[in-house]
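Read-outs throughout are calculated quantities, based only on the coordinates presented, and are distinct from any laboratory measurement. All values reported here derive from a predicted model rather than from experimental measurement. Cβ atoms are built from the backbone, for glycine too; each structure is taken alone.
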Structure 1
Amino acid sequence: MNPAPERTPEPEPTVAEPGSNAVPDSRLETSGPDASGAPTPGRAIVIVAAGSGQRLGAERPKAFVTLAGRSILEHCLDGVFGMHEAAQVIVVAPAALVPEAEEIAFRAAGAARDYVSVVSGGATRQESVRAGLGLLLDSVQTVLVHDAARALATSDHLERVAMLVEQTGGGVVPGLAVADTIKSVDADGTITGTVDRSALRAVQTPQGFPRAQILAAYAAGGDDHTDDAALCAAHGFSSIVVAGDPLAFKITTPWDLQRAERLLAERVAAAALASAGTAPALRSGLGIDVHAFDDDQPLWLAGLNWPGEPGLSGHSDGDAVAHAIVDAVLSAAGLGDIGGMFGTDDPRFDGAHGSVFLEAAVERVREAGYRIESVTAQIVGNRPRFSPRRAEAEELLTALVGAPVSLSATTTDGLGFTGRGEGIAAIATALLADIRAASAARPVV
């Protein structure tokens with residue numbers, strides 16, 4: 001482990017008492033200078049890279065597995081060192097790989113290596129994070145804890161969490177809406193109920209906290225928790241969940257690794273076009289879907305369940321928005337439409353949710369050599385009242401599509417079948433980039 005950089009001693013901030021979200025005023029003070037007169041970082045990022053990664057099936061610990069020619073840890077550090085505001089970086093690695101982790105981290109840091117440290121981790125994630133927290137500079141007031149396995153997390157994603165911690169004075173956790181239907185089961189696997197997924201989020205990292213709070217939580221210790229927000233909550237420090245980023249998915253299985261490889265290949269292709277001064281070839285697609293109301297069905301619209309509203313008729317769940325988006329992305333890629341891809345009478349899709357069709361269509365589009373750039377959709381109908389849940393629906397669909405989804409709703413002033421309240425129509429457009437053209441444009445080395 002490299003020694004902590006020399007610095008001018010500063011008073012340790014008051015540690016908040018468990019059960020209070022109060023943060024000392026010094027949280028927002030400008031960082032003081034180090035011995036050379038340069039300002040020391042006010043933020044720190046503890047990167048947990050000590051996991052074994054057994055589910056990945058690799059011979060090496062996960063953070064050191066090769067992804068597109070470089071280690072997962074190196075890709076993670078790209079996002080860290082791309083942030084606008086400098087931060088102290090603490091990498092927690094397996095004891096046997098500390099020298100290799102130091103080499104990787106110092107190379108990635110370049111001129112910022114003075115504020116990079118590597119420490120060996122513990123037997124659990126909580127022990128590893130505690131080891132990293134032990135190296136915090138006195139100047140640090142905002143702490144992010146980040147999984148190295150979320151290697152494609154962007155600099156903007158990291159910076160947004162840090163800024164929100166500083167604005168709110170509490171914990172901040174990025175998360176994505178849950179797309180799948182969630183069932184509760186008993187010990188025998190028998191379904192006991194359906195969980196309301198509108199109140200659920202799949203959380204990501206980095207998880208950010210004021211220094212005083214996370215140090216107090218780790219000082220109090222207790223049972224092991226699966227993430228830092230849970231430990232902080234156990235000691236009275238609450239956190240808020242904010243919109244996450246689909247790119248910040250965790251590489252856990254071989255399938256995740258393949259997905260990351262494909263996404264990185266798309267980045268390389270796009271960069272090659274940009275360096276050549278060539279704009280990627282873009283294709284647009286249009287999708288329209290219409291369903292009549294059916295009082296005997298639950299309403300699923302834009303991926304969300306709408307309790308108390310009449311449902312939509314159809315072979316599947318009748319989600320007109322999801323179906324219109326599927327048609328839009330398929331048509332942009334020249335892959336036909338939802339009926340041709342899935343079949344309107346296929347028993348496998350009886351009652352299937354829109355997420356099933358969206359995920360399959362997105363995968364088909366990527367396999368065909370296209371990247372989805374953006375999607376817009378408009379709902380036409382008198383009900384339900386859409387605006388209160390628009391942000392929730394956009395977050396969910398963005399996660400499913402892997403690109404920004406913008407939604408709106410309108411009525412027809414009483415005209416037509418939608419105006420008479422007989423059903424709902426949805427119109428969607430999709431913009432795709434032709435990655436095949438990008439690949440062809442790459443220079444031969």
Structure 2
Amino acid sequence: MRIEKLCVRRLFGDVAGATTHGHKMAIKGGYVYQTFQGGYTLSPLGWRVVHNIENIIRQEMNAIDGQEILMPVVSGADLWRESGRYDRVDVLVKFKGRSGADYVLNPTHEEVVVDYVKSVLETYRQMPFMVYQIQTKFRDELRARAGLIRTREFIMKDAYSFHETQSDLEEYYNRCFDAYVRIYNRCGLRNVVSVLASTGDMGGNIAHEFQLISDVGEDTLFLCDCGFNANKELVDEKNGLCPKCGAKMRLVRGIEVGNIFQLGTKYSDSMNLTYTASDGSEKHPIMGCYGIGVGRTMAAIIEESADDNGPIWNMATAPFAIEVIGLSDKDDYVSKMTEQIYIAIKSAGIDVLIDNRAVRAGEKFADADLIAAPIRLIVSSKNLANNIIEVKYRVNDIDTSEYKTAFGLDTYLSEIMETISKMSGK
């Protein structure tokens with residue numbers, strides 16, 4: 001991609017309406033554009049980051065035997081009436097079609113997935129299994145805030161597992177828990193903790209939230225040195241004392257980036273989803289559900305990692321792995337070599353951005369900070385005279401002192417591949 005063709009507007013100076021540092025940097029970098037209050041258009045930069053996060057999620061869900069599906073954004077109201085949640089979920093948007101039929105915008109998909117599984121599940125031999133989707137949701141939140149942290153329309157990964165026994169659910173629940181830990185580690189989030197949570201409208205007996213510890217978070221968390229962590233709803237009645245060891249718990253703020261629930265038979269029972277058990281009887285499967293806010297994960301990365309110049313991505317989430325910057329000063333040879341290096345990297349299958357514009361170096365570097373490719377290659381007359389390409393790194397999760405500050409002009413492709421592999425942890 002050429003920077004002058006990138007359909008992104010980057011801003012400098014103050015940003016009106018941004019309430020957190022991360023929200024400000026998401027707007028300044030042109031990652032998001034507010035289409036309505038609580039609804040955002042993702043720019044090519046924002047979509048690249050979200051797409052990379054989605055790929056991490058897919059890989060980890062597939063690794064625990066998840067099967068990807070896609071369910072509709074809209075469903076008939078009767079499914080929600082069947083589960084008993086039609087009049088209980090306050091964020092549910094309801095509307096009538098021209099035929100007079102009642103519809104809802106699904107804020108979550110327990111009802112829809114149970115309806116689908118009714119058409120598939122016949123016998124105990126089919127279980128356990130898990131299906132998941134990455135899809136748009138809409139919730140009529142009273143208050144949208146902080147960019148993608150609290151929106152009305154958002155992208156979510158939601159997964160649903162089906163089991164014969166509680167012990168089988170618990171085993172799979174732990175597998176999913178571990179997959180979430182891997183997902184957040186791969187996204188570069190360093191301060192995510194799991195906390196025991198209230199099941200709320202979702203139902204079931206056990207739930208965990210994955211929370212990024214952050215001063216701008218809207219959730220109150222209680223953490224204990226003994227390892228027991230919980231959200232406010234579960235600890236307030238204990239006066240801030242740990243239910244496990246009795247010690248005073250530490251209070252922090254958090255951004256919820258994911259949650260997992262052991263649902264039991266709440267939905268399979270109310271919606272009469274059954275299977276034939278080994279003894280020939282009809283039983284209701286036990287369910288689990290597992291959610292991740294994809295856009296919120298992107299916002300959380302920016303909140304945690306951005307400096308005063310812009311976001312900082314790791315190699316797994318960055319919109320571009322490499323940016324090639326030509327400092328030509330009207331030197332045609334520098335411009336031609338910048339182009340040649342860009343084409344060679346692109347031909348190697350690497351996501352690369354080129355800035356070969358005839359603008360000041362300071363403007364190029366400011367743009368590069370906002371786009372935040374982990375590897376920045378600088379081509380200049382001085383560097384070429386020394387037969388090198390200067391390398392700058394925009395990362396904060398590795399010690400860049402261990403990395404080269406220049407690649408030899410004759411070996412830069414092999415050195416780039418080696419560096420990318422190392423920075424990706426492969």
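Worth pointing out:
- Mean count of other Cβ atoms within 10 Å over residues 137-144 - structure with the largest value, from 1, 2: 1
- Structures 1, 2 were shown, and volume of the Cα convex hull per residue in Å³, for residues 97-152 alone at 109 was computed from 1.
- Structure with the greatest value (metric distance in nm of label points 7 Å out along Cα→Cβ at positions 65 and 89, set 1, 2): 2
- Origin of the derived value 3.0 (distance in nm of label points 7 Å out along Cα→Cβ at positions 193 and 249; candidates 1, 2): 1
- Looking at mean count of other Cβ atoms within 10 Å over residues 113-120 for structures 1, 2, the greatest value goes to 1.
- Computed -0.30, -0.36 for log10 I(q)/I(0) by the Debye sum over Cα atoms at q = 0.12, 0.13 Å⁻¹, for residues 313-392 alone - originating structure among 1, 2: 2
- Ranked by percent of Cα pairs over 22 Å apart, for residues 161-280 alone, structures 1, 2 are topped by 1, which has the highest value.
- Origin of the derived value 25.9 (mean count of other Cβ atoms within 10 Å over residues 209-216; candidates 1, 2): 1
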